[in-house]
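**Q** Next up: some structures, all given as structure tokens.
None of the figures in this text is laboratory data; all of them are computed from the coordinates on show. In this text, all values refer to a predicted model and were calculated from it rather than measured experimentally. Cβ atoms are built from the backbone, for glycine too; each structure is taken alone.
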Structure I
Amino acid sequence: MKPEVGSQYTVLVVDDDPSVLATYRRLLGRCGYKTVTQDDPLRVLDMLDRGSSADDADLLLLDYKMPGMDGLSLLARLRQRQCRARCVLISAYLNDDVRQKAKGLGVDRVLEKPVDVALLRTVLADLLPASDGSSPEAVR
């Protein structure tokens, strides 16, 4: 049995809405990605301080607006810790300033809420190509 396309990748999803996290967990799991979810950006940093494997993420899927710390502030802290993971920022509060900050932090894609699932799948396929270097079409 051939492993699914995303099986070699880990996606860390950070969003303060539990229903959104559950949706991403199901979607990414069906696509074959290992998914780690967290509802608090400060807990992500705590996990890393304790040596959690969450720092092994290949892609970060971050909500922008969260209590305590926004997604770009979290990303800045992760970048200071040498996190090189690809990143997708998701927000209902996009403006030129947010987009500029995201670009400066190396965000690969910015998606507006509500997120189009087909677009998200395409973005994942582009950012996490199959091990042979091709863009997987099986991410459905």
Structure II
Amino acid sequence: MTRPPTTPVKSPFPRGEMTVGDWVRRLAHETAIHRLDAESTLPQTPVTRFSPEFATDGVDEYLTFLTPNRAAASTADGVVHVAATDTGRTWSVSLVAGAIPRVEAAAAPDVRIEGAADDVYRALWGRPHDATVTGSSGLLDALAAP
């Protein structure tokens, strides 16, 4: 039986509620990252590149859903600017010591992650990438993949 995407489901995360649509999105991106990990064990260079649209959604899911639901409170203050240059999407993540990182309009960034959506997606997940990271890169510890 198929359920509508807005149907509530039990959440495995300590904060927040989930819907069927949230869970499908979460699993799509979790599976994509596991695919990269599996390919990294092969003797040849992995060939998977995610479409700009899928990778942009993955960055958004990581920053707006996964991070607020799984991250520990930040130990530093700052602003992380994330930009997928091929799709034009940007996010500003506010880090406040003692609080969970949040995407919101913010002041000038202390660190930037920029590049093609696929590379930014990989960078956030701590996988090999060609994204550019400039500024106080230590602030990225607050966004480290679970």
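**Q** If Rg/Rh (Cα atoms, Kirkwood Rh) comes out at 0.98 when worked out from the coordinates, which of I, II was used? Mind showing how you got there, number by number?
**A** Values: I: 0.94; II: 0.98.
The read-out was computed on structure II.
**Q** Something else now. If helix-only ellipticity at 222 nm (-39500 (n - 2.57) for each DSSP H run of 4 or more, over all residues; to 500) is calculated from each of I, II, which structure is the one that comes out at -8500? Numbers along the way, then the final one.
**A** Working: I: -11000; II: -8500.
Going through each structure in turn, the value belongs to II.
**Q** When mean count of other Cβ atoms within 10 Å over residues 77-84 is calculated for each of the structures I, II, which structure yields the highest value?
**A** On the way: I: 13.8; II: 21.6.
With respect to mean count of other Cβ atoms within 10 Å over residues 77-84, the highest-scoring structure among I, II is II.
**Q** Same structure again: Given a computed value of 2.0 for distance in nm of label points 7 Å out along Cα→Cβ at positions 101 and 117, which structure among I, II does it belong to? Provide the component values of the computation, followed by the final result.
**A** On the way: I: 3.1; II: 2.0.
Source structure for this number: II.
**Q** With relative contact order in percent (Cα under 8 Å, 6 or more apart) derived from the coordinates and found to be 19, which of I, II does the value describe?
**A** Working: I: 22; II: 19.
It must be structure II, since only it matches.
**Q** Let me ask another. Given structures I, II, which gives the highest value for distance in nm of label points 7 Å out along Cα→Cβ at positions 109 and 125? Display every interim value, and only then the final one.
**A** Details: I: 1.0; II: 2.0.
Evaluating distance in nm of label points 7 Å out along Cα→Cβ at positions 109 and 125 on every structure, the highest lands on II.
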